[in-house]
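Take a look at the structures listed below.
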Structure I
Amino acid sequence: MATNSNSKWLAKMAFAFGLMSLAIYLLAYFLFHDIEFMSHHLIADLAFLPIEVFLVATIFEKLMGRREEKARLERLHMITGAFFNEVGTDLVKTLAQNNSDAMIAVQDYDLNQTWSDADFVRFKNKLNQSVVKLQINATNLLELRDLLISRREYLLRLMENNNLMESEHFSQLLLAIYHLFEEIRLREDLQNLKPKDLAHLSDDVRRIYLLLTEQWISHLSHIKENTPYLFSLAVRTNPFNPEASVEVE
């Protein structure tokens, strides 16, 4: 039904514009009575028509493409914000608490509204340098398992979201998180892991930590410029600041 309605609408529009064009040519003929001049201009207009169509179509496509890309990015950032509200911030906090080097490294970085792009880059570099020093033990794995079990359904729904899977970095993050969840869920005894097995799981955790902090910093940079009130909340819930408080002081 929708297709038929669109076809009828296009046919009516074509007919209406055709009548308008014919009326203008008839008016020109009655005013100037120069059919030869009009025919020359008609042929010239027809000759230039393909170029006009190409130019209009190209410009229109670019404008629509930019608009759709902007809308897609906005949806992506909205979903990213929801991810950190639901699980991301808690996951960053859980991992950061087990990485004293990261906590020390960022003590001099007071996250606030005055930060520039360069500040975010330096902050990300500091965190990246601390990833290799992240130490994981059985207690940490149990905490991660409990957290991921409680958010499993939410993470599965995210993985079904096409907007997120179009983002390479975010899709890698979700896959890494779900991989770790499967790794620790399938082990019956996390308290007595062999050293090589613990080292393997530690590598999985470091992979998540690196991807997660990079995504978190990218999200912070975006909301600082576009939604300052969301950035304010992110500052007050900064997982790297043990003194952070959601209450406004």
Structure II
Amino acid sequence: MTHTFYKYQGTGNDFVMIDNRFGTFDKNNSQLIAHLCSRRTGVGADGLILLESEPDYDFKMVYFNADGNESTMCGNGGRCIVAFANFLGIIKQNTHFLAIDGPHLASIDSEYVELKMQEVSTISSNENYHLLDTGSPHYVALKSDLEAIDMNVEGAKIRYSELFNTTGVNVNFAEKINNDTFAIRTYERGVEAETLSCGTGATAVAIAMFHSKQTTANAIHLQTQGGVLKVQFEPHSSSFTEVWLCGPANQVFKAELEW
């Protein structure tokens, strides 16, 4: 049977996107999802996203990692599905949709998407790294000479370390450029490799850098391998609210496959 799918990307974080409002895609078929995400034998993507109908919301986002397993929130995927919903005519400029971590607000202007993330109230820090959940769990460490790091090696060491061996963690290394700009590289669990960009990772880095007094800015630019994201937030004594992840998201192509 022939199926239509779309490819979307946000700062190099790329996704197979499927309109599943009629429930025709078998989302329990993890082998199929992994095959579609494979860069050598399939379409190639960091993940697969289903757009589904949901009462009281414009739509529902269901996200799968490249390994075929349903996963936690994906920030760039969330921005891409907003662009997809706009393309399908489901939304115009503003939207209210449901993801695995709860409701999200978002807006789109041309190919620029602003996505409201969940409030962050817990950060665990020591002198070497920070741990926080921005819809997905993240490890954040400040580094120098970021480009010289082998992320696939160093990221995997942390992701598979005894400290995180139950559920794993996404690993982010950041380098300060100036008060409101940081370079960032991310190793993503589920992809099990470095990705060109990670939205929840960029959000985690921005908040962790403010929390650790590496910046006084509450609107921070993150230079990923695939482009620039902006994260803004309202800091409070015990939480970060009004967290917004902002950046480009666009359709790469539309195609058909048999599966």
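Any idea which of I, II comes out highest on volume of the Cα convex hull per residue in Å³, for residues 94-221 alone? By volume of the Cα convex hull per residue in Å³, for residues 94-221 alone, the leading structure of I, II is II. Looking across I, II, the calculation of distance in nm of label points 7 Å out along Cα→Cβ at positions 54 and 206 that yields 2.1 traces back to II. 23.0 is what came out when mean projected area of the Cα convex hull in nm² was calculated for one structure; which of I, II is it? Derived from the structure labelled I. Each of I, II could give helix-only ellipticity at 222 nm (-39500 (n - 2.57) for each DSSP H run of 4 or more, over all residues; to 500), but the derived value -26500 comes from I.
Bear in mind that the values in this text are calculations on the coordinates, not laboratory data. Computed from a predicted structure; not experimentally measured. Cβ atoms are built from the backbone, for glycine too; each structure is taken alone.
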